[in-house]
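Just so it is clear, none of the values below were taken in a lab; they were calculated from the coordinates. Note that the structure is a prediction, hence the values are computed from the model and not measured. Cβ atoms are built from the backbone, for glycine too; each structure is taken alone.
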Structure 1
Amino acid sequence: MPFFTLIFILAVIVTIGTQLWLSIRQSKHVAEHRPAVPAEFADSITLEEHHKAADYTHAKGGFGRKELIISSALLLIWTLGGGLQWLDGLWDSAGLSDLYKGTAVIISFMLISSLIDIPASLYRSFVIEEKFGFNKLTIKTFLIDLLKGSLLSIVIGVPLIMLILWLMNTAGSLWWVYAWLAITAFSIIMMWAYPKFIAPIFNKFTPLEEGEVLDKITSLLERNGFNSEGVYMMDGSRRSSHGNAYFTGFGKTKRIVFFDTLLKQLSPTQIEAVLAHELGHFKHKHVLKGMIVSMTMTLVGFAVLAFLMQQQWFYTQLGVNNQTTYMALLLFMLVSPVFTFFIGPIMSWWSRKHEFEADAFAAKESSAEELINALVGLYKKNAGTLTPDPVYSAFYDSHPPASIRIAHLRKQ
């Protein structure tokens, strides 16, 4: 067996094996702690709500393991099984130039992958989410969202893919620097355009009505010198009963968005505390730091791809006969997650560190107790587990476990 083929297969086995082990650990740990509500939550979470969270976690984990096995099999089919080579051959008779053929092959791959994922998406929404009372989607909305998302991916994705392939083919040995600059510019433009032009395609955004909530939010923003385009309510209840809030946009297009479900779930003072937490991310420049890390990783990724695309073994030992730029890009997109999986825990630790900093800011600018009450309310309404497995949490969780996070807030 060729050396890199062996390395790839071993990497798949180790990565998938680790993910399955972590998922099983999570399910067992949550099941073991299902009989009783943790003592620190006994006054605010009922046993029935605790059971629901445990069962919801178990259901998602079980289905996630099945998805993982299927996605791993598909990865091997696309690569060593000759799937990409077959797809490439389908476009041979079209008589397209390398640029147009490469774009067609990549878009075809993306559309086929999306079609394959439809049954899993349907099951998640209409079986798991429905069973636990979270799904508000209808089949009609699901299909419309799917159509909009596919068309948007084509409208935005085709020019971007063509630009990257054109740079790979014509920009010389430093194409990867120019491609990185193009991707960076595209990302910044999308941050500006998303709240104004893209998000409204899927959801309705209305300015938050005058009242106590808006007064508290306005006062908090003024105290911290934060300027935004406005505060909006999003009709998240059209698709799910889960609640959330977020900042979006870039520069003058920054806006604050609350799900309508969240506004119904929390009191005005709790909403202020949640917003203070989100504001803490901006004050500590977490968004900027995240952008810098993302840009750096993208630059490194392009540099690695620039090396790999010159190596014949990268193609032939992954099931592809044609040494083309578009095949190099596709293979890299498919294979790189297998080799970068273990970076995940580092990124999760870094994210949890930011969450603690944002919590401390919220405790200072608003109320630690109100943020605790809001978090408990969200855990309750969203059926978030209070007892995650520590190892699983260290790998995956971008936010600290509930007990640790609340204990940290109480010290504030």
Structure 2
Amino acid sequence: MTGKTLAEKLLSEKSGTDARAGDYVEADVDVAMAHDITGPLAFQTFDEVTGDDGELFAPDRTVFTIDHHAPADGVQAANNHNAVREFAAEHGAHQFDVGDGICHAVLVEEGFVGPGDLVIGADSHSTTYGGIGAFGTGVGSTDLGTALATGELWFRVPKTLRFEVDGDLGDGVYAKDLILRFIGDVGFDGCTYMAAEYAGSTIESLPIHERLVLSNMAIEMGGKAGLVAPDERTESYLERQTGNEIDLADAFVSDDDADYEAVHSYDATALAPQVSKPSNPENAVDVTEVAGTEVDQLFVGTCTNGRYEDIKIVADILAGETIAPNVRMVVVPASKSVYQHMLGTGVFQTLTDAGAVIQSAGCGPCAGYHQGVLGDGDVCLATANRNFPGREGSMESSVYLSSPATVGASALYGEITDPREVETKRYDDTVFAEVLP
């Protein structure tokens, strides 16, 4: 029998079985998460399952965030926020409020997730946690509500698509460009209910904040999970970031003879900066094909690219410059910690001097709720993960997706611009840690 993939090993461990792709297993959940949009329905299901005296399976490993409609943009949103606060307080769960940040940023920064964990979240981008070697996956609110009570959930063990990348990324090319290229090649449904596994010398050299980008957008090609094998870089990052001691003995790597659905190989040196055209992430092209497209709004943020390093890349490009006339830039940090770092290092000042509007930490206009919604005919270039019709506002608007570097370069000229035309920087994992208070 062949060896196992990373996904098969993780689900074997959590189910206590010899799990193989296609098997159905009942697995123990390590961490469960919901937010202000998905939480209320999960709470209702939990109450139906447990009755009046229901208890969470593990309050210390249950996390609720208020990040999507944050601050509240209406009465219903405010009521949902109160429901989250009340449920968390009643059951002793961890709860992060308005301005604390996006669930996927908070869980990593605060040390809730580690290599080898099985993490479920009532949000599709829960695949993010694969960037540190956890099996993170999104589930529906009703499934989450049941798991909150039992600590278990059924899974079909996914097949795995492997993406192998070797070589050095060129100037102006980042993990966001890699994942847009992957999605463009396999299609929006090319990894449906499979795990995307990222490997090769390029992936091993990526800082953790960029690995998280790859895992975050696995769902944009249908992936059930997006996995990077944890290593010493993962260990060092988490220990610096959280102060927790990490034991990689609990982590997993794929076997050399593992069975993959397919293997896609890439030469990193040949990759150009990518842009996904409206209105699907799979519409990825080299930036040169869309260079010159005029934009009305630039959006820097989301659980994909709202980390400090992402925002600093934009600030570096805009230092001493002014955003092009008739263009607005909305910046939304992924967490309060990122926001505070921006203040403490001068990034906040640089961006506001250039003309950017900086919002409190959260999801911002990503899903089209508020804090920068697009109007009819507006064209936006965003560091977000999705660009479906109406995703950030009007059904008559258009959203292009790119890396922070491409957004920063485009801000100078008011049109989509190749980031290789300006000086760009690349940051490792120590940048964020070095400026911690």
Structure 3
Amino acid sequence: MSYEAFAVPILLAIIALFSFSSALGNQKDDSTKVKIDLHGFVSTQLFADSRQIVEAREHMLSLYPKKRDFDADGNDMNAGGDFNQLSMTSRLRFTMRGPLVLGAKPLAVIEGDFTGASNFENNSLRLREAYIQLQWEHIAVLAGQYWHPINTIECRPLVFNLNTGAPFHPFSRHNQIRITFTANKLKLIAVAASQRDFVSSGPQGASSVYMRDAKLPNLHLQLQYQTTNFIMGAGADYKKIKPEKTTIFNERQYVSDAIVNSFSAIVFGKYEQNYWTVKTAALYGQNLSEHLMLGGYYEHSIDSVSHTKEFAATPLFSVWTQILRQHKNWNFSVFAGYTENLPYNKTQAVSGIFYGRNDDIKSVSRIMPRASYRTGAFELGAEMEYTVAIYGTKDNKSYFTNKQTVKNARLLLSASYFF
């Protein structure tokens, strides 16, 4: 047996011995201990679709139905639905707290599930969250992988589907530095974020290289107002990416300085009273494909004389509302969402390639009732998701023609045990 075969178990034994010795040495002083809590759940879901869909994670994450695609006999190849049963959303979450650091309460979190980083790695352990936070009286500083602020965790849809409301509500986690200032009922959040698992589209495919080459993090500023039963907020987002370092004209390569600037804004609110909860949010966004939203950017102009290209982000609008009601052990809700690819700049025609997500969709709408029963740590749930997508052909001024409507109905059953 080789040396490498012994190295890992010996290293693990040394770490275990060191940890045990440290624990014994700290028994008399609880104030210096790091307290670790383990939470999570085991979940299994069974679901069936009436039509083929645009999806991820073996159809566990559904977005919208696929457009019609005809075979040689004129049959729609996407008309047939499918069925699956998976448990990969089962989750583990470690939270760690310890003595004060620089006068602040420290918190460290590691969370993972088994959905993998792509469809090729389903059932593999995936890092969801990993961050450190220091909390002072009015200021909190967070560094690590966490939900992007445009995915407002204070007000987002409560659904069984892995999409968490996408493509109507943004869905993404990013490495970031987040500073939160709290004063009475107001909260100001400032974030500088990069990309890792959720990345922009471009000439090299989906990659974080476009933001890295732009040499500027994604910047977000958000203001919230919160009382015991009510929260409302608004946020503004700016992102810059560089799609290519060089461009090719007549089989010759030239340095490219072209960038894509994109701006987004979100408003949201939630109200809770007795056993009722109402949530709503609206979003105007540009180039948000990494958040599982429609759109992206396109080659706005191509100049073969100066050997340059210009890119422009495509805009979208999205709005959703959810009403929830709790009755004893039962929870009921209805979610409704609408999103639309908005027209480009009408004064300029599209010159080249589009990069992003489904620029051939005019709009998507969804209605989704949901019911669940929970006793102790065990929960059973059912969800019906009815989604309508309107596809079309865009002319060079971004107007849709040859529109077609396709629909999908999904029935999802869920069983979960929380710990």
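helix-only ellipticity at 222 nm (-39500 (n - 2.57) for each DSSP H run of 4 or more, over all residues; to 500) computed as -2000: which structure among 1, 2, 3?
3
Where is FRET efficiency 1/(1 + (r/R0)^6) of positions 127 and 279 (r between Cβ atoms, R0 = 30 Å, to 0.05) largest, in which of 1, 2, 3?
Comparing 1, 2, 3, the top value of FRET efficiency 1/(1 + (r/R0)^6) of positions 127 and 279 (r between Cβ atoms, R0 = 30 Å, to 0.05) belongs to 2.
Can you tell which of 1, 2, 3 yields 17 when relative contact order in percent (Cα under 8 Å, 6 or more apart) is derived from it?
Of the structures listed, the value fits 2.
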